[in-house]
Structure 1
């Protein structure tokens, strides 16, 4: 199923519902244009308190929304979340350590800000309870959970925003529009490189503070195999290969989602990756140096590289027949670099002289002539997390598709899961769109 098919099915399912087919409780939760939106959050750790709640606080007045409930398994984080809301808004929200209890209230939407292992299962629980959902990325760390969450959203017709906040950046939508114009010509390769100097995701203080009786370890594990309480896994799950997709899920998920949007793609055709633990041998199971190559069905390749052993500046490039797009301090910059020879009399003469040479010179009349920055589309670039949160709240009212809907989350999850697995099995992996499965032999391109 591609994104457009999914959206048609979802829209059809919702449009086909009569008022009688909706329970009174679920019908009452469809907010009117001016009703106050009641929001809850599950997960009151670093991401929830440090990014998502502040983003909600910035837009709640203009969107007539308020945070009315906080849920966290760990009593310490729950109390910190309640105190933050009180300090920032003057309100004292309801506190819960049991998600089902919070879901059995009159909330309109729920923010899922837990760790990666719980994203997809909690997303499914939230929409099955009739609530709209803002779910942090990566949406899922394995395919069965990704499918279950996507199917739950389709059945429920709820509004879901995945936390790849870059998809609410007007600069990215300007890039998408420029690429669609065809002026860059055929794009064969997109490359992104990120770096970080340090043992990312290790050394958190919480593992030394939490006590098993202060949380619910069985609930935290959910559908994962039973194991003894492990405070490091609880907070440093990103370095455990069975509980995260490592660098792919944490950092590549943002990037691959944005590139796929810019290029008008969804699921990959194939993915291969490699890497290792070359710098920080601290017991981690996921690489600290990582590279992935993703091939898409329409015929181009995306390369992502990340290195925790250097903080060399990042770069991003789109290589086209007529030039190159590079990420710059003021946005995406287009130039004729790499676009072949300029169409001048001198170069045409040179091309004629060298036409039989193996190193022949090629004139390209469509080469980009001037260097310029792509204008943003649909707004002014700014803080993307508040903009992403506001887009979700707006769509809760309008029932329109948000910028990072569940299908974008499904697609980026598949790419990252394949990249994560490829490095461990040591081979290229393929995505079968009909079966919605990762396979080892190439399926027919769709």
Structure 2
């Protein structure tokens, strides 16, 4: 790591609106930058199967990466508006993909005259200003920043990466324009051209030969475990329970849990056990997510158990499985079937199917650490051989033992055993 600090400034200033304003905009711009959509990457969509590392299907990403070494004395100001979506955030990463810092929607102080629509319900155009500053910033320099929203970057990095996330936006961009990036000299605060976006490591694909089977893939009784952090550009505001296994043609995978209650209105965001939950199913072959469902789709009442079922499209008794699940739903059971096509083309090409080794990700965004059943109370495992690792401390590393009914445990049975159990 070279001795260069990353200096960047976020500021979301007001767009045309009579409801609120940003004093920063009183300064006439002295530099013309590219249009905002040209400054950011194209939209990376979780549902287009190009984003690796098992993303949620219902999230859109945008990234801006620049050379922090060459622009070590710059601050960045990013001007835009709160999007209309379930959740959004800014996250910053170093050149390895390790998260440095960030800010989730609810914690952002809105501009004067605005409200934060993730705290108070509002259909108006609301804007905000966030600043990202280096840890070594002086008090004098900090005093020049006209905002309460300060994100501090610690350590030296050479390539700075900023990612915007939006979950369940009303459209591709959450009903707002992409934010505009402006750059200023940290010492003089005079505007200079914004750094040119350079390629990042965010979307580097896994190699075609990187898949390796695990002994636990063939086990029929498997725990869900808390995923560790990593260098894969994670969302620091999200926790994940995961389970990896291989499902054969004559098998059915099932697990049950009481999902974390999610908020039904903005005013409940702060006290909810989590902001959002989803079940995503991805292949270990190319680490893409191909099937998913989220909380509002499932519509499970708070405190009620739900059952999730996975089988292959190639299962010879698929029609009987589908009917059994449909009949159970008709009787009022909350049960959800995912039919996995093991012959579906993978990201690597039509001649390379996704296979039958599936990783299930149960995702909680902004899990409330004060909630007694929060997955944040678990101890994370290590990748490589997670099931074996979880045996070191199963009471804290296996979800069904730590979280009781709020934690799932996967079981694989024969198709006939499943059908018999549904009678």
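Among the shown structures 1, 2, from which was the value 22.8 of mean count of other Cβ atoms within 10 Å over residues 41-48 calculated? Answer for the origin of the read-out: 1.
Structures 1, 2 were shown, and helix-only ellipticity at 222 nm (-39500 (n - 2.57) for each DSSP H run of 4 or more, over all residues; to 500) at -10000 was computed from 1. Here the criterion is FRET efficiency 1/(1 + (r/R0)^6) of positions 289 and 377 (r between Cβ atoms, R0 = 25 Å, to 0.05), and among 1, 2 the highest value is seen for 2. Have a look at 1, 2 and say which one yields 38, 23, 15 for semi-axes √(5λ) of the Cα gyration tensor in Å, for residues 145-296 alone, as calculated. Structure 2 accounts for this read-out.
Where a number appears in this text, it was derived from the coordinates with a stated rule and is not lab data. Since this is a predicted model, take the numbers as computed values, not measurements. Cβ atoms are built from the backbone, for glycine too; each structure is taken alone.
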